[in-house]
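Listed next: structures, encoded as structure tokens.
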Structure 1
Amino acid sequence: MSAHDTFRSAEKFSTRLRSLRASRKEKKLALRKLGRRRGRNIASERKAIFEKTAGRCHICGGEIDGPWEADHVFSHSLGGGHAVSNYLPAHPICNNYRWFYGTEEFQWILKLGVWLRTRVELKERIGMEAAGQFIRYDQRRHKRRASNGTRLNRAR
């Protein structure tokens, strides 16, 4: 299967997403047992990583004018190595939400996100319900992080 396929039912789509998640978790646990550790990039490596995209986030394409993270292109938790060739610069929020999804799973997330965004913009019932739930989730997440001393910006 791939994100180019279509599903005959929501149940089959849900089952596929659950199977992708389970597969990802199995790979992560197997690699964790091997005791692999993340490395740290030295200043010259960070400079080389940043210059690969001319200072732009490789996920959203936006200019990086503040803090950034060296994102593993092939996820470390799924076997990606610690080498400059496996890193690209990313905004912290982009890197955080890309997480360690595999290709197909991430493509489904993008497709679903774009579809839902359109439903919200058009103020369709399903979009507005999802938007309300998302806003409540994001507010709880913001409070959790703020109580842990993490500095966050809030849009009004």
Structure 2
Amino acid sequence: MSTTRHTYPVVLSAEQQRFLEGLLQTQVTPAHHYKVARVLLLSNQSQGPASHSDEQIAEMLAISRRSVIRIRQHFCQGGLQRVLTGGYSREHPERRCLDGRGEAQLIQLVCSQAPEGHQRWTVRLLADRMVQLDYVEHISPETVRTTLKKMNSSRG
């Protein structure tokens, strides 16, 4: 048993605890929700110091210690809803380089003729052209690649 102080202490209300225990009982709980529920319940300090260290929780659940810390951090900073849904929060939409409109512009660009001197579009050419056309302020070739992969699109 560990009594180490955590940077992000998890203190669950009785209602939150019942909700998380309920998630563990249902058979249709997504794997991510199940993992989050287990981490939060094992990290709960509402009855006193948590009885398990990050390392012990990570080992019990076969996940990394960093995942345990990240789950606790998201819970402490944004509550139960944020840690379960993940993704970008409504308060910080600027973290996304491409919204739906930007993705549509990228697809339109991919379907267009490749620039002179090139047989086809590369992710680097696409990223550069998106910036040149003022579709986005900045974008990395990796963002272009993952967006196209997500959309099952080819590069031309």
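Computed from the coordinates by the stated procedures, all read-outs in this text should not be read as laboratory data. Since the structure is predicted, the reported quantities are computational estimates derived from the model, not experimental observations. Cβ atoms are built from the backbone, for glycine too; each structure is taken alone.
Computing distance in nm of label points 7 Å out along Cα→Cβ at positions 24 and 144 for each of 1, 2, which one ends up highest? Between 1, 2, the highest calculated value is found for 2. Ranked by FRET efficiency 1/(1 + (r/R0)^6) of positions 48 and 128 (r between Cβ atoms, R0 = 41 Å, to 0.05), structures 1, 2 are led by 1, which has the greatest value. Given 0.8 as the derived value for distance in nm of label points 7 Å out along Cα→Cβ at positions 16 and 104, which of the supplied structures 1, 2 does it correspond to? The value was obtained from structure 1. When log10 I(q)/I(0) by the Debye sum over Cα atoms at q = 0.10, 0.13 Å⁻¹ is calculated, the result is -0.49, -0.84; to which of the structures 1, 2 does this value belong? Working through the options, I get structure 1.
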